[in-house]
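Visitor: Below you'll find the structures, each written out as structure tokens.
Here, each number is a calculation from the coordinates, and none is a lab measurement. Keep in mind it's a predicted model, so treat the numbers as computed, not measured. Cβ atoms are built from the backbone, for glycine too; each structure is taken alone.
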Structure P
Amino acid sequence: MAARAKPAASIIAVWQGPTGTARVFMGRRHESLRFLPGFLVFPGGRIEAQDRQMTAFHLADRCVSVLDLEGSLGTGAFVRAALRECEEETGLAIAPHLAGPLQYVARAITPPALPVRYDTRFFLAKIIAGTVPPRPLNPGDGELLSPDWYDEEALKSEKLHHVTLAVLHHALAINNAPKRPIERLLVADRKPKAWRGLPPQRSRDLKALNQDI
């Protein structure tokens, strides 16, 4: 019997400086962790009890409607968890640096065969432009090592999971075309009943595609 996918949320913070090059805030998971050890990931984590009491904030109105249609834990829980986990793991508080409301851009569900599974919503956070990107105020809790801002060229030599890459490219496409509506990305081996959007991309298909590049 497949393990239940735990609800989770993650932040894809994107900053663009004077040159226009986009940088994404990511950190490396500790080698001792069971899920994606040593991989570069976006800050994020499981929904906690304290997150479930929150109402939606810092989120675009149309994204609130979409999350409400999915009807799981309530919109505010995912937004709160994404922002909270980023600050706890890295020491960077995203909310004061937002250039606009968060965008709900992707959802990824870990395949049923794996022992640790998450049902994660990903939110794009556009950061206010400046001469330098915002820096963490403290080192965080140690779950993510050396969090930093990476451009696409630097990420080519990093250890990224194929689903992370798919979500990253989708989020950057939305970031680079703010006036052109782009459908959310769903990565799931089984289409969830609550999904309201396009057919899902299978994790194994994304892996094969990534190997062909």
Structure Q
Amino acid sequence: MFSIDNILFTIGGQNVSLLEFMSVFAGLSCVFLATRGKVANFWVGYLYNILLFCMFMQKHLYSSMLLQPISLCINFFGHYRWTHPKKEEKDNKNQLKVTLLTNRQRAIILCAIALFTLCWGVFLSKLNVYWPDLFPMARQPYLDAFVTSFILLAQTLSAQKKLDCWGAWFVVNVMNGVLYVRAGLVFMPIVALGYLVLAFFGFSMWRKQWIAEK
């Protein structure tokens, strides 16, 4: 019987299901549209969040699963910000223009990331203590928390069309690629490389827009 759990192909001994393939395709499409400054990236992003939630629930990756409702809310926020900018924030297409963070904002963000990583890491490490039947022992909870913090940062900055977001995405993609390789995966490091290439492309495209709109 056909289902999204069906194995489409195997690469390097790693089975890739239809659900995983759909998630990857939606994710790459979403990022590509974002690099082009297309509002349609948010519509694809909604589907991407739903697919990831299902995939992570299926694989018992609860931290990543719980991240998806938050990401969905950030997507809604970004969709609104891109399409309803203030008068002084509009670009030549009447959409939100590309801007940069100030050094003060960057310093505050780095402090917030450090605090979030510490708190979320402690929370993940205690899940097995309080709910041993539901959650297995967390692997590298603080590294997981660090990556999660940068994912939320990259999404929030993207929602506000900050050029700095691509730096955050670069960190996320490099860290994910390292984690996938250390986990012995084959397909996902290739996907992470695709995201990394798109991050460089996105930075270049948005920087041109930022220079043109200064």
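Visitor: Given a value of 0.90 for FRET efficiency 1/(1 + (r/R0)^6) of positions 50 and 106 (r between Cβ atoms, R0 = 35 Å, to 0.05), calculated from one of P, Q, which structure does it belong to?
Guide: P
Visitor: So mean count of other Cβ atoms within 10 Å over residues 18-25, computed for just one structure, reads 18.6; which one of P, Q is that?
Guide: Q
Visitor: Moving on to the next point. Which structure, out of P, Q, was Rg/Rh (Cα atoms, Kirkwood Rh) derived from, given a value of 0.98?
Guide: Structure Q accounts for this read-out.
Visitor: Another question about this same structure. Comparing P, Q, where is FRET efficiency 1/(1 + (r/R0)^6) of positions 122 and 162 (r between Cβ atoms, R0 = 25 Å, to 0.05) highest?
Guide: P
Visitor: Additional query: Out of P, Q, which structure matches -24500 when helix-only ellipticity at 222 nm (-39500 (n - 2.57) for each DSSP H run of 4 or more, over all residues; to 500) is calculated?
Guide: Only one of P, Q returns -24500 for helix-only ellipticity at 222 nm (-39500 (n - 2.57) for each DSSP H run of 4 or more, over all residues; to 500), namely Q.
Visitor: Check the numbers for mean count of other Cβ atoms within 10 Å over residues 26-33 across P, Q and tell me which is largest.
Guide: Sorting by mean count of other Cβ atoms within 10 Å over residues 26-33 in descending order puts Q first.
Visitor: Right, next: Give the label, chosen from P, Q, of the structure having the highest value of relative contact order in percent (Cα under 8 Å, 6 or more apart).
Guide: Comparing P, Q by relative contact order in percent (Cα under 8 Å, 6 or more apart), the maximum is at P.
Visitor: Another question, then. Taking P(r) over Cα pairs in 10 Å bins from 0, in percent, for residues 90-201 alone from the coordinates of each of P, Q, which one would give 11, 35, 39, 14, 1?
Guide: Answer by label: P.
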